[in-house]
1. If Rg and Dmax of the Cα atoms in Å is computed to be 21.4, 74, which of P, Q is the source?
2. For which of the structures P, Q does the calculation of helix-only ellipticity at 222 nm (-39500 (n - 2.57) for each DSSP H run of 4 or more, over all residues; to 500) return -12500?
3. Who wins on mean count of other Cβ atoms within 10 Å over residues 96-103 among P, Q, i.e. which is largest?
4. Comparing distance in nm of label points 7 Å out along Cα→Cβ at positions 336 and 360 across structures P, Q, which is largest?
5. P, Q: which one has mean count of other Cβ atoms within 10 Å over residues 32-39, as calculated, at 24.8?
6. Where does the value 19 come from, among P, Q, when relative contact order in percent (Cα under 8 Å, 6 or more apart) is the thing being computed?
7. Where is FRET efficiency 1/(1 + (r/R0)^6) of positions 104 and 328 (r between Cβ atoms, R0 = 41 Å, to 0.05) largest, in which of P, Q?
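Where a number appears in this text, it was derived from the coordinates with a stated rule and is not lab data. Worth saying up front: this structure is predicted, and the values here are computed from it rather than measured. Cβ atoms are built from the backbone, for glycine too; each structure is taken alone.
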Structure P
Amino acid sequence: MSELYPARATVDLDAVAHNVGVLRERAGAAEVMAVVKADAYGHGLVPCARAALAGGAAALGVAQPGEALELRSAGIGAPLLCWLTAPGTDLAPLVQAEVEVAASASWTLDAVAAAARAIGTTATIQLKADTGLGRNGAYALPLRPGARTDWADLVQQAAALEAEGVVQVRGVFSHFAYADAPSHPTVRAQQEAFADAVATAEGAGLRPEVRHLSNSAATLTAKGAAWDMVRPGLAVYGLTPVPDVGSAQDFGLRPAMRVTATSVLAKRIRAGQGVSYGHAYAPSAETTVIDVPVGYADGIPRHASGVGPVQVRGRRLAISGRVCMDQFMVDVGDLEVSDGEEVVLFGAGADGEPTAQDWADAVGTISYEIVSRIGHRVPREYVGASGR
């Protein structure tokens, strides 16, 4: 453990590279864009970006401009797409750094074109279509039969700017709503809507090099949706986006993060003694409890109170009572423990240790949230040679 903090998230960069290799095989002829947004789902932006590229990723994807610029500042020059900018954002730094800006609305095209003119360059962009998710992207479905779509207007504007020479439309993409339920009818409907969106773009004179729709779930379960590129996020870090279909191991993925903490205290308490705030837990017999120094300030869900799984000396146990800001308690019964016990929160599942999916199941969420919310107060330690 760190001398300054008694917990650690160990990230295996070789696992990240391995997972990208698995996804490349699943993608067939399509290239892989590894999504490293949100600090690489809590695993560490720059180290994981390098590991993903070492594993064969052809491009990287982020949500926020700051993430893109951090990658460029670290010397990473791979193709890089940034898809979430707000009106008023200065896009010149992105254009200058040769980051591909995603456009979902007219204002984005105006802003990126203005930045390109000011710099005296051609900005590389990608256009995002909303094919039925109802979130980000220009709406590609007609409001009524025969009505013109937002998408048609966006591609016409982009084609005009491309003719002017201030932008180059390198890609067209969209995002699934229900790829984690492969048989859901929207999966096929969105593939058809995306094909229509691509045809609309090409009809406007655009010739995108890359067309991509597949997230992690679709990459693993819908090979026919791959187009020229797939865009996995969660699976890059070795977690399954479709736990009802298959585990990480079923898909050949290796979870990259293991979170452990060192307990700060072990003590015997009497029967009936309430434990932690509100005495939400009280043992029925004399027992030993240990104090684990991580809490909701570190990303441990407060609603994991009473249910969050941990492993102590090879035994699976659960959080006892409420999760506090900086700590939680575990009733270990008569297990022989002392101050300074290693407590495994989650890992790859070897030897019975909990996984991020176990935590997600326990608290009624998804594994994405479990790993990405581990706070920056918890030090990351990187193992493996990939990307170093």
Structure Q
Amino acid sequence: MDIEALRRDTPGTANRIHLNNAGAGLLSRRTLEAVTSHLELEAAIGGYEARAQERERIDDTYAHLARLVGGRPEEIALFDNATRAWNAAFYAMTFKPGDRILTGRAEYGSNVLAYLQIAERTGAEVVVVPDDVSGQLDTAALADLIDDRTRLVGVSHVPTSGGLVNPVAEVGRITRAAGVPFLLDATQSVGQFPVDVTDIGCDMLTTTGRKFLRGPRGTGFLWVRPEALDYLEPHVSEVGAATWDGKRGFTWHDGARRFETWEVGYANVLGLSAAVQQALESGMDHIGRRSIELGASLRDRLAAVPGVTTYDLGRQRCAIVTAKIDHVPTADVAAALAAHGINVSVTDPAQTQFDTEERGVHPLVRLSPHYYNTEDELDRAVEVFAELAAAR
């Protein structure tokens, strides 16, 4: 990969050391141009007219997203964020008293709240699958917990709070054998390294455009296996999802688009399309290899600094790195990094409730390099950590 060329195509690299790609990746010029040019077209000729003129490019977005995750265009539904995509899938399922929802300790906070709401509303039970000794979801325990009451297995591929990569292909093997639906939250994995729904064996996958895909904010999508449509009833029916039959009934649109709404921000959609095309052209294998290598390098260097502890779990780890400096508040570390022009995030205990219950280590500084970052940028971040640790 030509890193210098990638950085020239990424304006933000001239201003900051961006180690917050798990929050939002930096837009490339190509993506920025796709967004702004469509907004200019809407301003010049009108929003409906711009949609009509760009219909082919907008429709091509489904094909690009399908190629990205190994699906088909008709299996993709567009959303304005990953949580709305996840909610569209989850709330399309029905639950009754005694049904069980199995999930992991790394599950994202909004998903957990949805599980708890449905449990309270319907009498279903939320069961947290324990971790194995490495800290990843224990697939043997999952297999033992699945029974005839299990209605859903919901797993976050990569948590928002660390570098763990859960063994989702094994989860898929188990759920397929048991005939249990598998909803995968791939918000932190799609765009960071290759993700293929066939290899994983999930039934539904959701993700965002703004993180490692480097798309604009306000974008996300849902992939649905066609067979899953037999037990999914969209929670909302509207003119973007269904067709009136001329009397007092309607029929859902074919495929995953029955989950969509009529109104869409097409400038953002075209920006997402541009970002996905760029990722595909760069090669997800190349992107994944470099991102994971940068994460491992950063994690090792931070762990070697006296007074600094890293907290990432699992046998397989990705580009997200979490750390803490002894006796220095996490917020102060993040502020010091920002003062040096280094973008990071802070983990929120409420965003991974089950992990917080188990470990109690949050908040942590979350650093997340991506393929356009450099070793020199990692050096600078480690230097700031070392300075703060030495001064504690």
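1. Derived from Q, not from the others.
2. Structure of origin is Q.
3. Across P, Q, mean count of other Cβ atoms within 10 Å over residues 96-103 peaks for P.
4. Looking at the calculated values, the largest one is P.
5. For mean count of other Cβ atoms within 10 Å over residues 32-39, the value 24.8 is produced by structure P.
6. Working through the options, I get structure P.
7. Q
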